[in-house]
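Values quoted throughout were computed directly from the atomic coordinates according to the rules given, and no laboratory measurement underlies them. Just so you know, these numbers come straight off a predicted model, no measurement behind them. Cβ atoms are built from the backbone, for glycine too; each structure is taken alone.
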Structure 1
Amino acid sequence: MIKRFPEYSLFFLLLFCQSVKAASEYPLTLSDGSELLIERYMAAGEQLFIWLAPEAGLQQAERNTASRLAESGIEVWYPDLFEANFLPVVASSMDKIPAEQLAGLVEAASKTGKQVYVVTSGRGVIPVLRGLRQWQTQHPSSDSLRGLILISPKFFLETPEPGQAAEIMPVVKASNLPIFVMQPDKSPWWWKLEQTIPALEQGGSEVFVRALNGVRDRFYYRPDATAFEDTLAEKLPSLLLQAAKLVSTLEPKRQAVLSKQPLEDKIAVTKKERELKVYGGNPTPPPLSLLDLFDKRLSLADYKGKVVLVNFWASWCPPCVYEMPSMQRLADKLRDKPFEILAINMAEDKATIQRFVTETVQVDFPIMLDSDGTALKNWGVFAFPTTYVIGKQGKIRYALFGSREWDEPDVLAVLDKLMSE
């Protein structure tokens, strides 16, 4: 069961500090004798955050947050495990960070006598879970590690092809920690909570989820951040303080972690070609019947005898926005042929969608409203955008996740062939 954190007012926790707490470079000797250089934001309080940067590396926004946390009494350590292991700052490097280093960091932090919390986001969750699991195995009676705070974590091996099941990293099901998840709702990962939270709980973790409404992943350091995302980014120290406060009320975990769970699966992060591929799943499409922007009910079954491009999208998704003009050009080219585009919007309000399709992209093909995400779940959509091509007999023939130019010759050749069947 997902335990949702109540929406208390943030005002009383906001920090209005005129001074900025400066970091110092601090050489840390781990238990194996190796030395690790960390950015240390010292504070006199009883709590200490180890913040592991994700695949994008350490951001200035995170340094600013650390300064404000230190002003509030929370010490923050930023280890650069990319540099320490001579790794490039890319997603594939996350799988190469040794669990021993994370375990060593927790051990060093525990010697301060403070309550230790680990913070990360994105793919940083995988090396963190591996390292914390190792530390718990080595220190089963210690209560210094109080919990884990995750911001939009990615728990999956890779983004699967449409029609294929997504695989959760094995360490997720072998974890046993109090975990606080902050999850933006404008994110593909928002729709995976019903899968990821039970996986975490399987190993004994107690999980709390706070919905961050109206923002996208990486909201606190996006170059294209909206005004609302900038506002919430200013509140990130408050959000982290609240998370630590809640987790600190729990009894420290002393239950043994699962020791026989295989944990060596590799994260697959190679970029896949954005081309239509023959669909490998069940060719019978799930039911699809939704209202459009004019409150008219449209059903996929009504288009039998036509080739139909079913596209799942959202206005907050940059790749979705990128491909929309080419979809309109495709619709224009095939307007007199047995072809239709059905664009399924992911749970945005009607006013937002109407503004988007008239002011931003100017499209006239049908927009269907998946107000509660039911269609997304039924169709197994994992990434935005995801597109399915339905043949004239009503079967799924091709599929693709990610954006592309839809009016290019290779796409037109596939669609012409399907229309001629």
Structure 2
Amino acid sequence: MSEKAFDVLRARGYVEWCSAEDRLREVMDEGMVTAYVGFDPTADSLHVGHLIPLMALAWLQRAGHRPIALAGGGTGLIGDPSGKSKERNLITVEEVRHNVESVRAQLAHFLDFDCGKNSALLLNNYDWLSSFSFLDVLRDVGKYFSVNNLIAREYVRSRLEDPEKGISYTEFSYVLLQSIDFRHLYESYGCRLQMGGNDQQGNLLAGSDYVRKSLGGEVFGLTQPLLLTTSGTKFGKTEAGAVWLDPRRTTPYRFYQFWVNTDDRDVERLLKLFTFLPLEEIRSVIEEHSARPEERKAQRRLALETTRLVHGEEAARGVVKASSVLFDSDVDLSDLTEEAYATLREEVPFSSLELSLPAGALDVLTACGACESRGEAKRAIRQGGVSLNGVRIVDEGAMITRENLGAGRYLFVRIGRKRFHLAAFS
């Protein structure tokens, strides 16, 4: 291997716990290791909380190993109780299938599914779990699991001790299904490593024990940290809820702004975890940032890299430009792209206009709703606070022509520093 994979994971912060670190290092150094991460498709999109194990898989693939992304089409029907204080709402088979297909496209941004022997695999555990009967599970799987050990788990014990919560047999049995997955992947694909968040440690140990006891196989578990920000909040959560990878749930602009708002104390760690930038380049970014932290260069680089990775180069350029338009009153709008205008359309009041051009600036300001009346529009122009597509308007009689429009049809209105409106001419 060109890089020692475990050293990469350790240096970038992807290792919180490992079942047998020294032995796993040896196995990785000897040749290609197949590793998997499971994603229960309880929603039709991944969110940033899923990115750490997914990025760990991606780094393993870059070091020559083979990743498996396991969509939990079967386990998603049950729901993992780990880290949960109450029973999950069960979802239907149809919902799970829809969610699996939705997540499939997002995974391709991180993993290469066509690169030779270590091409990534995307599997659905419904394909094998659905063939098990209840008797099969009890006879062939359940005998390897101690109820004493399962009850001793903190999340199980805490719910058993609270009569208002409790835990159903359905969720209690989840660990058996996840262990069946590990055995199936070991037998069918030679998979020897399962990874997940640190709340999965118990499930990973149980699965490793099951493979060892039932087949004599040597397999490993490795967990990534469950991130909290320096302020103590759960990473990936905002006042509006989770930060999703699907642009319909979280727009690329808001996704970008989430990363821009990173605390200075967190930004170096997040650059290591959520980007493919070399560590040397990250150190350089942090040094430059430290010299002038008010410019937030490290946060902007983090936001650019993550947005580019999740939403693509074109969308990333659009949100960077749109962000500069909203936060820098002197920015040049002459090269604003259709993608940037589309981003602005999602973030500021928007209207379509049927006005014929040329049209007076006062008519445009009132027709689009930026100003409630011609009188208000006149006052705003007199006070020097109106700009149209970045050009300050000083004449109440100014005319807007087709040449003044961006991308052939857009007019971005700024009144003062914080009032915006976007108009599109038909």
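Sorting 1, 2 by mean count of other Cβ atoms within 10 Å over residues 122-129 from high to low puts 1 first, with the largest value. Comparing distance in nm of label points 7 Å out along Cα→Cβ at positions 66 and 330 across structures 1, 2, the highest value is found for 2.
Look at FRET efficiency 1/(1 + (r/R0)^6) of positions 170 and 242 (r between Cβ atoms, R0 = 30 Å, to 0.05) for each of 1, 2: the largest one is in 2. Comparing mean projected area of the Cα convex hull in nm² across structures 1, 2, the highest value is found for 2.
Can you spot which of 1, 2 the value 0.90 was calculated from, given it is FRET efficiency 1/(1 + (r/R0)^6) of positions 114 and 186 (r between Cβ atoms, R0 = 35 Å, to 0.05)? Answer by label: 2. With mean count of other Cβ atoms within 10 Å over residues 218-225 coming out at 21.6, pick the structure among 1, 2 it was computed from. Checking each candidate, the match is 2.
When helix-only ellipticity at 222 nm (-39500 (n - 2.57) for each DSSP H run of 4 or more, over all residues; to 500) is computed across structures 1, 2, the figure -8000 traces back to 1. When FRET efficiency 1/(1 + (r/R0)^6) of positions 130 and 202 (r between Cβ atoms, R0 = 30 Å, to 0.05) is computed for each of 1, 2, the one that comes out at 0.75 is 2.
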